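Below: a set of structures, written as structure tokens.
Read-outs: derived from the displayed coordinates by stated rules, not from any lab. The shown structure was predicted, so the numbers you read here are calculated from the model rather than taken from an experiment. Cβ atoms are built from the backbone, for glycine too; each structure is taken alone.
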Structure I
Amino acid sequence: MALLSDLSRQEELHPLIVRVRRLPARPGALASYAITDRLELGPLRFPVTYQADVLLAGDDEIVTVARQQPGTTVRNHTRLRTEGDLLRIDVEITLAAPAPLFGYAFRQARAAHLGLASRLGAVLDGRAGDPPAAG
């Protein structure tokens with residue numbers, strides 16, 4: 001659970017993140033971070049820094065929210081549960097963005113979180129003593 005709730009460890013999982021810096025926790029947050037992603041738009045690559053907060057970090061549930069200007073918010077609600085010998089991870093992501101940015105933000109968030117899920121599976125498989133899952 002710490003791997004998912006400690007955003008300073010997300011650089012190893014999240015394909016867009018290039019830097020994470022811990023900040024003083026905002027009111028209502030357990031922890032706050034400044035996170036820099038490297039985004040692409042056609043041939044252009046550019047850094048974007050945003051603030052992310054961990055709102056809940058329980059044994060089987062994590063809630064984070066990321067805010068970026070102008071008016072873009074990504075809320076991530078992750079639930080973990082065991083099913084037999086397996087760990088099931090359910091993730092609900094809610095995106096809000098201004099209409100002109102929504103399509104781009106949606107594509108970036110979707111690709112990044114699918115990449116994160118793939119990397120997380122490989123990390124968890126490796127920690128269990130098995131070879132990483134083939135992608």
Structure II
Amino acid sequence: MVDFNRAVVEKGVVVGEWWHEVGNGRIQCDLCPRYCKLRDGQRGFCFVRQARDGRIVLTSYGRASGFCIDPIEKKPLNHFYPGSAVLSFGTAGCNLGCRYCQNWSISKVKEMDRLGSWAFPESVVDAAVEHQC
């Protein structure tokens with residue numbers, strides 16, 4: 001079960017997990033194979049995880065770049081409940097660097113205020129249930 005009760009630093013910023021201190025004033029993010037080693041204030045390659053006050057924080061928690069309800073047939077799971085709907089939503093952050101990606105400008109946004117909507121986990125689930133996705 002996912003713990004949605006994370007320690008909030010400020011609105012949209014929560015304390016992260018999966019990191020450790022590596023010395024020389026750096027901490028290492030252990031979430032992806034890039035293992036970013038960050039000094040205070042630096043962000044990882046994904047731009048979402050940031051070293052702050054000797055720990056990793058997530059800077060996009062509860063922020064979304066967009067929502068869309070699509071027929072399941074538009075998704076790569078088109079044989080999963082044919083005729084049903086799926087709630088798609090996205091946020092900033094990606095540990096890849098594909099400049100040809102259709103979502104490049106969203107995935108690499110550095111200023112989280114450019115993300116359009118607040119979307120905390122509970123509200124995303126509520127929206128999916130409400131729209132029968």
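Numbers for the structure displayed
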item	result
Relative contact order in percent (Cα under 8 Å, 6 or more apart) from the coordinates reads 20; which among I, II	II
For -2500 (helix-only ellipticity at 222 nm (-39500 (n - 2.57) for each DSSP H run of 4 or more, over all residues; to 500), calculated) the corresponding structure among I, II	II
Of the structures I, II, the one that 1.08 was derived from, the read-out being Cα Rg over 2.2 N^0.38 Å	I
Entry that produces 1.5 once distance in nm of label points 7 Å out along Cα→Cβ at positions 39 and 103 is calculated, selected from I, II	I
Computed 19.1 for mean count of other Cβ atoms within 10 Å over residues 47-54 - originating structure among I, II	II
